[in-house]
Structure 1
Amino acid sequence: MTDDPQVWHYGLIARWWAEFNTDGPEIGFFDSAVRLHGEPALDVACGAGRLLVPFLQAGLDVDGCDISPDMLALCEDKARAAGLTPRLYPQAMHELDLPRRYRTIIVCGGFGLGGSRAQDQDALRRFRLHLQPDGTLLLDNYLPYEDASEWSLWVDEERRKLPQPWPAEGRRNRAADGDEIELWTRVADVDPLDQVVTRQIRAVLWSGETAVRQEDYTLLERLYFRNELLDMLDRAGFSDVEVLDGYSDRPASAGSTVLVYVAKV
C-alpha cells in the first residue's frame with residue numbers, strides 16, 4: 001500500500017463539495033469554539049471552505065490546510081469572491097508543518113480518512129506541536145456504529161456480499177454554471193479486524209443528457225471507538241480531554257453516535 005493517503009476529494013468531487021456541501025450544524029458549533037478557546041485558529045482538512053469562509057467573513061483569524069489542492073483552489077476562489085484573502089496550506093495532517101502556532105485547532109470531518117493508523121497518531125502529535133501552551137484541539141469523529149446499515153457489514157455473512165452494487169441512480173445536482181454532477185457511492189470492503197472501510201465514489205459530469213466525463217475514486221476510512229481515541233490523544237501529549245455528544249455542550253453518552261473531543265494541552 002502507498003504511504004500517500006487514499007482520499008477522493010479531487011476533480012468533480014471537489015466541485016460537488018464546493019457547490020453543494022455548504023451548511024450544517026458544525027459551522028456554528030466550531031465558530032463558537034474558536035471564540036471560546038481563542039485565536040489564531042487552524043481549520044484542518046478545510047476542504048472548499050465550508051467552515052473557513054464563514055469564519056473569515058465573521059472576522060475570525062483562522063488559517064486552513066488540506067491535502068487536496070483542488071479543494072484549496074475552490075476555497076480560495078470562494079473566499080476571494082467574498083473579498084477575503086485566506087492563508088491556505090496544501091498539507092496532509094500527518095505532515096503538518098506550518099509557520100504559526102495556534103490557540104485553537106479544529107478538525108471537522110477529516111480525521112481517519114485516507115491514511116494509516118500510524119499516520120493518524122502522527123497527525124495528533126503534530127496538532128499538539130502546533131498549539132500554543134494554552135491551546136485546544138477540537139476533533140469530531142463518527143463512531144463505527146453510527147450508520148446501522150453499515151454496522152451490519154462487520155458481520156462475516158454480510159461482508160461476503162461486498163462490494164455493494166452501484167445504486168441504480170445517483171444524486172444529481174445542477175452547478176452554478178449550468179453543469180450537472182451526479183454522484184454514486186458504495187462500500188467496497190470492510191475489514192473489522194483493522195477497523196477500516198473502503199468506499200468508492202463515481203462522479204459523472206453531464207451537459208444536458210450527455211455524459212461529458214466520469215471520475216472514480218476510492219477512500220479509506222479508519223474507524224475509532226472512544227477509548228481508542230482517548231488513548232491516542234494521551235500518547236500525543238494531551239492531558240485534559242472532554243468528550244461531547246456531537247455538536248453540543250452535552251457530555252457524550254451511550255446513545256451518542258458522533259463525538260467531539262475537546263483536548264487541552
Structure 2
Amino acid sequence: MPPLVQIRSISKNFSQRRGLFGARGVVHAVREVSLEVAQGETLGIVGESGCGKSTLGRMAVGLLEPSGGEILIKGKSLYDRKAHADYRAFRASMAGVVQMVFQDPYSSLNPRMRIGESVAEPLRCSRAWLGSESSGGAPAATADEALIKKRVLDMLERVGLDSDAARRYPHEFSGGQRQRIAIARALVTRPAFVVCDEPTSSLDASVQSQVLNLLRAMQDELKLTYCFISHDLAVVRHMSDRVAVMHRGSLVEEGKTEDIFTAPCHPYTRLLLESV
C-alpha cells in the first residue's frame with residue numbers, strides 16, 4: 001500500500017533584498033526534502049526557529065507553491081496544473097483531503113465571521129463529503145445547508161463546545177477555546193491528512209495538554225494522519241510515531257520516535273536533545 005503523503009525532493013526559495021538599495025539575494029528555506037507519511041500515523045517535524053519546518057508544512061497543504069520537487073496526496077500531485085483540466089476545482093476539492101491547524105488560533109479565524117460560518121467554510125469549498133450523507137428528499141440547496149449545519153454543530157460538540165458557540169465571534173472565546181474551534185474547522189470535512197503547525201505553543205501548559213489529548217482522540221476516532229510540527233521535543237515525543245529533524249532547510253535525520261530520542265545519529269539532533 002503506497003504512503004498517503006509523498007514529498008519528493010521539495011524545495012522552496014524566497015527572494016530577499018539586502019539593504020535599502022542592495023541587490024536581491026535568495027533564501028533557501030527548504031532544500032531537497034523527501035519524506036513519506038503512512039495512513040494513520042503521526043510524523044513529527046522538529047528543528048529550531050527558521051529551519052524551514054513551517055514552510056514545509058504549508059507546502060504540504062497547498063498554501064505555498066514549491067520552487068522544485070513534488071508533493072503527492074493519495075497519489076495526486078498538489079501542484080501539477082497540467083494533470084487537472086480545472087485546476088481551481090481540483091484545489092477546492094482538496095479541502096476535503098488536506099487541512100491545517102495553525103499556531104495562532106486568533107489570527108487564523110476571521111474576526112468578522114461567526115464561528116458557525118468559519119467552521120462551515122471548508123464544507124462549502126469541498127462538496128465531495130455530501131455524497132455519503134442523505135438529503136432526506138429535501139430540495140438540493142436546502143438539504144445541503146441542513147447537512148452543513150448538522151455537521152458543524154456535531155463537530156463543535158466533539159471538540160468540547162456547545163451549539164451556542166456557532167452564533168458567537170472569535171473574540172468571545174479564550175485561547176484554548178479558539179484552538180478547539182480551529183481544530184473543528186480543520187476536521188469538519190474529515191480530511192485524510194492534517195498538518196498541525198505548533199498548535200499548542202501559544203497556550204498555557206494546562207490547556208496544552210487538553211488540546212493534545214483532543215488531537216489524539218480525534219485521530220483515533222476519525223482515522224486521521226498527522227504531520228505535527230513543533231520545537232517542543234517533549235510534545236513531539238508524546239504525539240509522534242516517527243520524527244524528522246530539520247536544520248537550515250535540510251532534513252538531517254529521520255526515524256522512529258524512540259530511536260531518535262534514545263539513540264540520535266546526527267550531531268545536530270544530539271545538540272537539540274542536549275539543549276532541553
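A short reminder: the numbers here are calculations on the coordinates, not readings from a lab. Please read all numbers here as calculations on a predicted model, not as lab measurements. Cβ atoms are built from the backbone, for glycine too; each structure is taken alone.
Structures 1, 2 were shown, and relative contact order in percent (Cα under 8 Å, 6 or more apart) at 18 was computed from 1.
Of the structures labelled 1, 2, one was used to calculate FRET efficiency 1/(1 + (r/R0)^6) of positions 211 and 251 (r between Cβ atoms, R0 = 41 Å, to 0.05), giving 0.25. Name it. Here the read-out was taken from 1. Here the criterion is FRET efficiency 1/(1 + (r/R0)^6) of positions 75 and 187 (r between Cβ atoms, R0 = 30 Å, to 0.05), and among 1, 2 the highest value is seen for 2. When distance in nm of label points 7 Å out along Cα→Cβ at positions 227 and 243 is calculated for each of structures 1, 2, structure 2 comes out greatest. In this comparison of 1, 2, the computed figure -10500 for helix-only ellipticity at 222 nm (-39500 (n - 2.57) for each DSSP H run of 4 or more, over all residues; to 500) is attributed to 2. Calculated for structures 1, 2, mean projected area of the Cα convex hull in nm², for residues 27-154 alone is largest in 2. For the structures shown (1, 2), distance in nm of label points 7 Å out along Cα→Cβ at positions 3 and 163 is largest in 2.
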